[in-house]
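Colleague: Some structures to go through are shown next.
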Structure 1
Amino acid sequence: MRAILLRDFGGPEQFYIGEAVVPALSSREVLVKVHATALNRADTLQRQGKYAPPAGASNLLGLEMSGEIVAASEDAAIYQLGDQVCGLLAGGGYAEYVNIHEDLLLPVPDGMDMQTAAAIPEVFLTAYQSLVYLLQLQKDETILIHAGASGVGSAAIQMARSLGAKIFVTASAGKHEVCTALGADLVIDYRQESYKTAVIKASEQKGVHAILDFVAGSYFSDNLDILGMDGRMVMLAALGGMNAPDINVAQIVWKRLKIMGSTLRSRSLGYKTKLVKDFAKDYWPLFESGEMRPVIDSTVSWHDVADAHRRMDQNLNAGKIVMTID
């Protein structure tokens, strides 16, 4: 099969389309002919040699895909050959074929195209894990979502809205309209004003109940300051650096804060299976009805993978960058 390969770790210029072995099937796995995949920040880190895939996972990039089932192991029983599906991967999505356990698949809703379906699994399952499993966000609580126009951010806004929360987000000026349209109550241009000052004012000095953060280092102190009593924060990445200066750690104690870190890629099959099933029960009907959809920034051919990665590297995208495998 053809697949997107790397000559070496580094910039997007290292990509090329070459030959790879079609993956073999293990118990309860199916083989999917990939129609589309989508970019994630983890892909850019893996490209640079900063994020190795979990043990046993494909070395190819790509954490989600949509496509058609073309083969199945003897004990796979949920789907049929020819079914259109999308799913969560630990790797391998940047290729013509990928193997995946049947419990990690979701059926593509009637009327939804493959490009849209490919943009759902990674970001919405990450948002669901963060908001429902970890933050346990409740109706009428207030959440601050950093990088609101990112793939996970745009999914989290829709999910927080469905939960009845009040939503503050940070985003650069050109992405405010996207966030507002999704349901954000307040969008803060972090490049022009202090998000800490804006949130404290908007919350009437009370702070927020929850924070979804991708920045870490440079944001950590301000995030602690704006969390209210019994506040919770989930950190998904450290795009702002690994070190956090000038932290008043005492407030973690006296405000009874919960500070959590999380990843999804390295979770066990059992954990991911439960996550997919819970998410499907709670939210898949909203995708089937069209009430919830991924925000797609652009759709490109996989021959343009280098340009797609450059766009993400430069933080130009609002929503998901989807690649068709053609």
Structure 2
Amino acid sequence: MKPSLLVICGPTASGKSDLALRLAHQLDGEIVNADSMQVYRGMDIGTAKPSPEQQQDIPHHLIDIAEPGQAFSAADFAEAADRAISTICSRGKHPIVVGGTGLYIRSLLKGLVDSPGDANGTLRQELRTEARERGNRAMLEELRRVDPELAECIHPNNLVRIIRGLEVFRTTGVPLSRYQREHAFSGQHYRSLQIGIHVARPLLYDRIDQRVDRMIEDGLLQEVQQLLNAGYGPASKAMRAIGYKQMTAHLSGESTLEEAIRLIKRDTRHYAKRQLTWFNADKDILWLEYPAKFDTILQNAIEFFEHGGT
């Protein structure tokens, strides 16, 4: 029988971590992080990482497993998560995957697409050169014309994914999003229940603003300065994350603190919209409000594990 996974997903600031902790207590579970930034050491405040007390209360996996200057991909995540889930199940515990990085969750549940592309790397290099000349946004707009579904889920700063989408289209004439739908994710090896936290948009944006304010109060600026002092500059992938990028710009004199905070809130709202676009495309997700529907969520989880087990 396939191992059973409970997956808690949704946009940033929707309450995923709190829900996962409550469920872990009720279900005798352990938590597997599926947030692409919480894997990095030293990035605690800006990623809303569970506190040391929370991690001691309920075992958490895949937190603080990489250095900020280290590349960590969806494939790396899936491999590490597989190991963690196997360990959790071997102890008779229930694995609860929680996070807002949709690609990580998809890679774990359905595998990563082995899509065609530029075999010798020539086209990819040409696209990188083109991006330096035209800029990321122009490249994203080109991708939007040929693959609007994929472009909707990509931030302009994510040049790797933009180039990958253009590379596949220019090589095959087929949008990467269509290729993913038709050819990917055939190797499912988990039985899963995916629960998405539904939050009304105005309330979600209010939570985001409040969370950013708390991050500032808790010392986000000092955390970013410590990372810079440790040698992790703006070129590091992790330091381009929301919160770290804006604070780095402030510390270099490019903006006031007030402007940096405003940009963090704005960019976090934009990120939440992209997350919702991604998750709404997955028809397997059961959307429920939290905390209002906690009892319903818990009952669904209990029935899922009772009928599937580990």
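Derivation of every value follows stated rules applied to the coordinates shown; laboratory data play no part. Just so it is clear, the model here is predicted, and its values are computed rather than measured. Cβ atoms are built from the backbone, for glycine too; each structure is taken alone.
Colleague: Tell me which structure, out of 1, 2, gives -17000 once helix-only ellipticity at 222 nm (-39500 (n - 2.57) for each DSSP H run of 4 or more, over all residues; to 500) is calculated.
Modeller: So the calculation was done on 2.
Colleague: Ranked by distance in nm of label points 7 Å out along Cα→Cβ at positions 4 and 60, which of 1, 2 sits at the highest value?
Modeller: Checked 1, 2; max of distance in nm of label points 7 Å out along Cα→Cβ at positions 4 and 60 sits with 2.
Colleague: On mean count of other Cβ atoms within 10 Å over residues 20-27, which of the structures labelled 1, 2 is highest?
Modeller: With respect to mean count of other Cβ atoms within 10 Å over residues 20-27, the highest-scoring structure among 1, 2 is 2.
Colleague: Given a value of 28 for relative contact order in percent (Cα under 8 Å, 6 or more apart), calculated from one of 1, 2, which structure does it belong to? Could you put the intermediate results ahead of the total?
Modeller: Working: 1: 18; 2: 28.
Source structure: 2.
Colleague: I have 1.00 for FRET efficiency 1/(1 + (r/R0)^6) of positions 36 and 196 (r between Cβ atoms, R0 = 41 Å, to 0.05), calculated from one of the structures 1, 2. Which structure is it?
Modeller: Computing FRET efficiency 1/(1 + (r/R0)^6) of positions 36 and 196 (r between Cβ atoms, R0 = 41 Å, to 0.05) on every structure in 1, 2 gives 1.00 only for 2.
Colleague: If you don't mind, another one. Suppose you compute P(r) over Cα pairs in 5 Å bins from 0, in percent, for residues 44-227 alone for every structure in 1, 2: which one lands on 1, 6, 11, 14, 16, 16, 15, 12, 7, 2, 0?
Modeller: Derived from 2, not from the others.
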